[in-house]
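Please find the structures below.
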Structure P
Amino acid sequence: MPPRDQLSDRLARRLPQYLQDEGMKPDDHLSVQKLADAFNVSRSPITAALALLTQSGLVRHEARRGYFLAQAPQSPSPGRIEDPLSQIYFQLAEDRLDGKLSDAISENLLRERYDLSKADLRSLLHRIMQEGWIEPRPGYGWSFSPMLTTPDALVQTYRLRAAIEPAALLEPDFNIDRRTLDHLAEVEQRLMNGEIETISSDDLYQCGVDFHETLAAASGNPYFLDALKRVNRIRRLLAYRANLTRTRFRKQVPEHLEIIDLLRRGRNGDAAVAMQHHLGSVIVNLQDLQPSLTPSQT
């Protein structure tokens, strides 16, 4: 059985809250296309996520009829929601940032170091490969891809983003529909209502990525989105470490909501100014976080 896709796993964790917010009841039909539109993804990861939820009993599948809600969705229980392998995943990421793992590494070494089964190792490597910071070597083993490992380099990526993201909002072909803006606002509101402290670090990171990449995609200029995706891939590990200090998100979420509100009203120029201010404030916050971002010497 191939390793589960990271996006499908993430959607499977988010869908119960979404279904509850939508007032879905047992036996209600779950439209794959409607869910794909709501989460701004294709049908395939939604179908995979629903298949995962059938295993937990939340959803049932009927041949030729599709997916149905099998029981009332429950709010996430208090405390952070982590994948079973998340603790090992973040330890591996920390070890890579701290220089404890060489550029090339074998599966046997990883299994022994982190006490992993073959199946868990495949799942972990699949996730890391999907995120773009490891790749298989020809014939044997794995190689880590170039990633940011210093706080100064992370700040430089935000300076680049501060140059291109406000400009993306001013592109002549910029177009974003209200439904997409409503979905972005809904995610931000849930964060403000408490999810900042309860969702996993990777989901918290992905919320920010989704917000900024969605706006870049709406520019109508594919080069903005391509540049932002490249930056997001190489900054992922240091961004995870920065996410350990979550209090800064309480300031960033209202800034995201302000940008959404301005775009709803067609005030793209003001939204671009707000985006410039938002990314500038993140740069200041990251400079304050430099001690926690600096690799340990142990």
Structure Q
Amino acid sequence: MTMPAIARYRLFLLPLVFFAFFSVSPCRAAVYHEAGNSVRTPAEPIDIAASLDGKWLYVLAKGGKLLVYSDRGTLEDTIAVDPAMDKIAASGLPAANIPDRIHLASSKNKSVQSVTLDFPVAINIHGAPFLGPENAQVVIVEFSDFECPYCGTVGPLFEEVLAKYPKDVKIVFKQFPLGMHRQAKPAALAALAAHRQGKFWQYHDLLFDNQKNLSETKFTAFAKKLGLDMDKFNQDYRAAATQQALERDIADGQLAGVRSTPSIFVNGRRLKERNFSELNQMIQQELGKRGKGKGR
């Protein structure tokens, strides 16, 4: 075919391609939507932002107010900020141990300020072993693994806390055996079996004292040493109810964002630094909310 013929052929095809492209019925794409919660703010909104996990809506309002709404549309808190701030952004992902932060900016003052937020989480402690008064104002929850070397070092820390706050603080133990520790889950089941005979904390101490060489034989020996009813211990150790209790603890930890042990919460707020100074400060803050922190 000569070059002029090819050119004429292309000119002949072009309208056919154009016609074919535009004559095909398009696939209709619909945008499905669902209206979310509507909130009425107590002050005029200036700017908004949302947490990355979608749990929180932050509204920067006139008068130096930062309004924090839950995903249910409930106003959870109002935080005072610089009234000059007129822009807001959010960052952080608590599930990855990156705290929620609000970043505020002022066009007028050419300034930027960051605010770290600490949201308490609800933790189910029903039936869990505890030390201290049952109705304490401050509840410290520890998610622990009996083979975790760091978990074995927090005992003295809690002893110091209970000595200072014998009427105000309760220590709750929740099981969170890590997959990397082969004996951690069996140890947790054995501890729960001992708990059914009122000897959890004694059994807890024996497990941590021997955490480098835990075994089925050791679990039985510890139960005998504490004078437990061995038939009941062996039955509870293997019972479906005990397994379910362990699974509930693990699920509770996952809901609270636990990824490693020990993970410690003070009235639902995660302890970031595992030392008495940090823990004492958080206890003081919680007691201060009820007017009990003075003079301690």
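Derivation of every value follows stated rules applied to the coordinates shown; laboratory data play no part. All of these numbers come straight from a predicted model, not from anything done at the bench. Cβ atoms are built from the backbone, for glycine too; each structure is taken alone.
Which structure, out of P, Q, was distance in nm of label points 7 Å out along Cα→Cβ at positions 71 and 223 derived from, given a value of 5.4? Spell out each step's value before the answer.
Details: P: 5.4; Q: 4.2.
Here the read-out was taken from P.
Given structures P, Q, which gives the highest value for FRET efficiency 1/(1 + (r/R0)^6) of positions 95 and 183 (r between Cβ atoms, R0 = 25 Å, to 0.05)? Before the final figure, lay out each step's value.
Details: P: 0.10; Q: 0.35.
When FRET efficiency 1/(1 + (r/R0)^6) of positions 95 and 183 (r between Cβ atoms, R0 = 25 Å, to 0.05) is computed for each of P, Q, structure Q gives the biggest number.
Of the structures labelled P, Q, which one yields 16.8 when mean count of other Cβ atoms within 10 Å over residues 39-46 is computed from its coordinates?
Working: P: 16.8; Q: 12.4.
Comparing all candidates, it corresponds to P.
When FRET efficiency 1/(1 + (r/R0)^6) of positions 87 and 135 (r between Cβ atoms, R0 = 25 Å, to 0.05) is compared over structures P, Q, which one is greatest? Walk me through the numbers before you get to the answer.
Working: P: 0.60; Q: 0.05.
Comparing P, Q, the top value of FRET efficiency 1/(1 + (r/R0)^6) of positions 87 and 135 (r between Cβ atoms, R0 = 25 Å, to 0.05) belongs to P.
Same structure, new question: Suppose relative contact order in percent (Cα under 8 Å, 6 or more apart) works out to 20; of P, Q, which structure was it derived from?
Numbers: P: 20; Q: 14.
Traced to structure P.
Follow-up question, since we're still on this one. Computing mean count of other Cβ atoms within 10 Å over residues 63-70 gives 17.4 for which of P, Q? Mind dumping the intermediate values first?
Numbers: P: 13.1; Q: 17.4.
Answer for the origin of the read-out: Q.
For which of the structures P, Q does the calculation of Rg and Dmax of the Cα atoms in Å return 29.4, 104?
Details: P: 20.0, 58; Q: 29.4, 104.
The correct label is Q.
Determine which structure produced the value 16.5 for mean count of other Cβ atoms within 10 Å over residues 191-198, calculated from the coordinates; the candidates are P, Q. Don't jump to the answer; show the numbers that get you there.
On the way: P: 16.5; Q: 20.8.
That value comes from structure P.
A follow-up question, please. Suppose you compute helix-only ellipticity at 222 nm (-39500 (n - 2.57) for each DSSP H run of 4 or more, over all residues; to 500) for every structure in P, Q: which one lands on -20000?
Values: P: -20000; Q: -10500.
This figure was derived from P.
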